[in-house]
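Right after this note come the structures.
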Structure P
Amino acid sequence: MDIDKRRQAAVQSYWNARRKNKEKQVQSGKIDAGTRGEVTGGTQMGALEVLVSDILCEAGLKKVDVRTRTALELPGYFRATKKWDLIVVSNGALVLAMEFKSQAGKSIGNNVNNRSEEAVGSAKDIWTAFREGRFGQSPPPFLGYLFLLEDRDSVKTPVGNKEPYFPVDPEFRGETIKNNSSIKYRGVSYGKRYELLCRRLVLERLYTAACFLTATNSPRTKISQPAPDLTFHRFVAALQGHVVTFVGSQRT
């Protein structure tokens, strides 16, 4: 399959789905505040989920084992269950669990911390459940995290940090601003913050692999991949490698 063309079509489908959701709300006369109306209809990431499903099946998994719509609940440790966006259970083993997340619109800054806490918490929950034997004798699963961010000026603008007591991580400080005898930091953009989140989720082994994409909200969306270590191709390669290893282990 042509990965690049399928990825382009899947991301375009995301924007199309958001517009259709908004149009439905306008027609019904029930309009949510801000961009909420674009997301309350669901299925925005559906085409990306299908693309990943196809990649998994091409690598050797059975289509019946790949779930993207129903029966997505997995046991946790801090909570009874958590519903993932895509899971693979084959021969009684948890092979893979994946999250597809996105952020678009003008109020991106309001959700950065929520997205970060959600990603870290979900991974901690499932890994602790794995340690406690909730998934039987399954080998360690592949945890994947794909994040799609709207490419707009506001996500590229540096955002300052409030540091009333202690300095923030240097990575979040950005450029230095010298003003007479004082030194301040410009901060990094929301886009950079999401990039750091995805990278550190993998560095800290919370997720096996992560992908970070940005895309313009337009009839012909333009996709960018700001970080070489978080590209879709690298993510796909990690998925394929895990599947090939799992399928091979089932034959021996």
Structure Q
Amino acid sequence: MKKISAELLFDKGKEIVNRLENEQLGNIKKAAETMAHSILDGGVVHIFGPGHSKSFAMELVHRAGGLAPCSGIALDDLVNKAENPITHEELRQPETERNPETAHELLKIHDILPGDVMIICSNSGRNGSAVELALEMKKRGIPLIAVTSLAHSRKTESRHPSGKRLFEIADIVIDNCGPYGDAAIELQAINTKVCSVSSISNMFIAQSLTAETIRLILAKGEIPPVFISLNVDGADEHNEKIKARYEGRVHW
């Protein structure tokens, strides 16, 4: 067995990406079809990623080279945008993510309309906020895409009163192919694993969804509404025109 090193992490990362391509490309394409259909009809793709899964939403929302009608939903909104905000200390407490009521507080901030799409990224898929938001989307008839670790989620019990986990609710499930516990490299010295890999796979999933959705929009003869990097000359004018099309619908 190789000892921990940067090279070993590169090996693990390549394994994950290869598995994504071989095992999940079909699900990624199905999800992109749902996204493209919504965007072509004037809809918005909403993305919720609690905890470190917030980075998944960041890969899609207001991203250079990314699609404009992607709106982020974050636990931080309960501090920054809520009518009755919580404190930063409360935000840091695990109970905020685990509490089903958190989903309803977020839905007071974000308008999810018919024709929209919801993506929920949660490695474990077990916590109350993600599961409750997923169940609420099903009630509303909103297409639901889950990005999760099946290896992890299948080994854990739900923290939601329904007993459901995210992958059991979603219309389309994209497995991030990560291991139970997320960390991928065994460290025998302390009998644990280190180096979480969901960030690697989630980034590839997010950008693959972007690429495939854009391909489908182009195939319909439409110009995809994409952002240019703010550090490119002329980007501000281009981006502001696109943002104006989604004013009030997208949380940047």
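Every read-out reported here was derived from the displayed coordinates using simple, explicitly stated rules and does not represent laboratory data. These figures come from a predicted structure and were not determined experimentally. Cβ atoms are built from the backbone, for glycine too; each structure is taken alone.
A few points about this structure:
- For 42 (percent of Cα pairs over 27 Å apart, calculated) the corresponding structure among P, Q: P
- Among candidates P, Q, the computation of distance in nm of label points 7 Å out along Cα→Cβ at positions 125 and 221 that gave 3.9 used structure Q.
- Given 0.55 for FRET efficiency 1/(1 + (r/R0)^6) of positions 5 and 61 (r between Cβ atoms, R0 = 35 Å, to 0.05), calculated: source structure among P, Q: Q
- Rg and Dmax of the Cα atoms in Å, for residues 101-180 alone from the coordinates reads 12.0, 35; which among P, Q: Q
- Which of P, Q yields 17 [relative contact order in percent (Cα under 8 Å, 6 or more apart), calculated]: P
- With distance in nm of label points 7 Å out along Cα→Cβ at positions 53 and 117 computed over the structures P, Q, the top value is the one for P, the highest of the group.
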